[in-house]
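Any read-out appearing in this document is the output of simple, stated calculations on the displayed coordinates, not a laboratory observation. All figures in this text were calculated on a predicted structure; none of them were measured in a lab.
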Structure 1
Amino acid sequence: MIEHIRVDEAIFELRPDFAVLVMTAHGMKNGPTDERARGWLAEASAHAVQTEKIDAWKDAYRAFGAKPQRTRPSVDALTRRLPLPEINRIVDAYNSVSVTHALPIGGEDLDQYSGPARLIRAIGDEAAEEEALGTPEPGEVIWRDDLGVTCRRWNWRQGARTRLTEETDNGLFLLERLEPMTMEELKVAGEELAELLTELSPGVRITSRVISAGN
């Protein structure tokens, strides 16, 4: 599965500095937020907001016609909700890494996917699976699978179908990087997320790869 996830060349034409660390985690054990997860959230919430990284995402949104003050990049929206809200242990884990590194991270239920995830620019006729998600505009950056849109405006709003819940066994995580974040910091963030997932689920099996321009 992970080797078939792809980023369309049109994305790199829009932002040559884009890279995504794709991670799958099989055999996860989730549950309601506990004291351990609360500690992760509190530590992340204490970090200074890294505005230059968030500003890079706002620029990326403007490049495909979105208005980031109305539809905010996910990490921008998170930092405006500090202290971080409690969702469930796995979502808490990736939200804490997201805010710590000012890095948009999507968490998805891998078993709800039909075909591989891919990041493309919409042509405007993509099916609107959910009324709340709406229909993408032509040129909009979206994640999708064979059934339809899984996340609109790069990382603004995720669809309900693939949302990670307390019942999720197998997860897909998308860690999305733009400069000024370095590729080394992207790697470190991925390692931190893998450590938290392993702490929550000692038997979890994690696989990852980085997709960037030219590879």
Structure 2
Amino acid sequence: MTITGVGVCALALAPLAWTRLAAAGRRSDVERVAHRPVAVVLGAAAWPEGPSPLLARRLDLAVALMERGRVDRILVSGDNREVSNRETDTMTRYLVERGVPADRVEADPWGYRTWDTCTRVGRWYGVDAAVMVTQSFHLPRTIALARAAGIDALGVGDSSMGARRRSTLIGYLREIPAAAKALRDALTRPDPLRSGRPDPTDI
């Protein structure tokens, strides 16, 4: 590989390295994560009959965090439009059906992107410390953006490789371009609250 090629690769991977550095020492598991007031569960695909398998695994982690006293409440954030099968309604219903008290669950219906979620839960819901809950491949970027948004963030990730191998591999590959966009968001700090809600086309 030429020097130019090496430089291009380094530039392409630099944002991914940033997410890893920002999350260093902040990823844990349900049993060992330090207490935070709230778990923030990021949305994923919802189906008409309920959460997709990856989303259900995130929600199961949040239930476990609550049961073990690692968090006091759960905030779900996602796209609650009909076109997305009402993600946050689906997430809330799933949690309550599994024993989480309804008054311990709050929903952010406009979490269209990870950056939107991180800035919104801080500015609109008063979250300044949280356990971020998502898949392991998404966790470093989530923690990095939460910290950039001013949240003292820890993270618990679902290692989904054994259960959803294809989706997980795609998720890891997607993190390369997604990390570049995340770094742009963190540096330029675009306001996701345009006229009260984020732009659903900016994904």
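Numbers for the structure displayed
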read-out	value
Relative contact order in percent (Cα under 8 Å, 6 or more apart) derived as 36 - corresponding label from 1, 2	1
Computed 16.5, 59 for Rg and Dmax of the Cα atoms in Å - originating structure among 1, 2	2
For -14500 (helix-only ellipticity at 222 nm (-39500 (n - 2.57) for each DSSP H run of 4 or more, over all residues; to 500), calculated) the corresponding structure among 1, 2	2
